[in-house]
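Each structure below appears as structure tokens.
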Structure 1
Amino acid sequence: MPHITVEMLPGRTPEVKKAIAKEVMERVAPLAKVPADSITVTIHDIAKEDWDQVVEERNHKDEEHLYTYESVK
């Protein structure tokens, strides 16, 4: 079933990360037409100094599958 990866800057508590994961699961489930409990979420903290290298370089290599808020409005 769907697996969603969230990458963000560090600083959120485990409770906040759990709330983010739950919200993502509950919102994706009806759109993907799957039960929320079939969705998994991984949350990676990426240090600010590593962000460009880790995230942006990868995203630019896979622009076909990259969705930004602007591209989906």
Structure 2
Amino acid sequence: MLNEFWASAPASYKVLVFSAMGLIAAGIILNVAGNAAHNQGLMVASLPVIGLGLVLHVVALVVRGQHIRKSYKR
């Protein structure tokens, strides 16, 4: 089960993981673009995007833990 978790993972976990990765990537791209253009507003605006991605990643870990815990009870 644990070796093939992605194959049997709930759809909510997959959506959360990909959303988190996308938000973190978008935040990093915004930050790099802001630094390249010397645009402080863009740099600061990228931080909540990265933070939201990190929060979604933690939520995905909680969903994964609950799924594994439920599978052990069966």
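Match the computed value 0.75 of FRET efficiency 1/(1 + (r/R0)^6) of positions 8 and 56 (r between Cβ atoms, R0 = 25 Å, to 0.05) to one of the structures 1, 2, and report its label. Source structure for this number: 2. So mean count of other Cβ atoms within 10 Å over residues 16-23, computed for just one structure, reads 13.2; which one of 1, 2 is that? Working through the options, I get structure 1.
Given a computed value of -11000 for helix-only ellipticity at 222 nm (-39500 (n - 2.57) for each DSSP H run of 4 or more, over all residues; to 500), which structure among 1, 2 does it belong to?
Details: 1: -11000; 2: -30000.
It traces back to 1.
So if we calculate relative contact order in percent (Cα under 8 Å, 6 or more apart) for every structure here (1, 2), which label has the highest result?
On the way: 1: 41; 2: 36.
Comparing 1, 2 by relative contact order in percent (Cα under 8 Å, 6 or more apart), the maximum is at 1.
Which structure, out of 1, 2, was Rg/Rh (Cα atoms, Kirkwood Rh) calculated from, if the result is 0.99? The read-out comes from structure 1.
Computed from the coordinates by the stated procedures, all read-outs in this text should not be read as laboratory data. Predicted model, so just to flag it, every value in this text is computed and none were measured. Cβ atoms are built from the backbone, for glycine too; each structure is taken alone.
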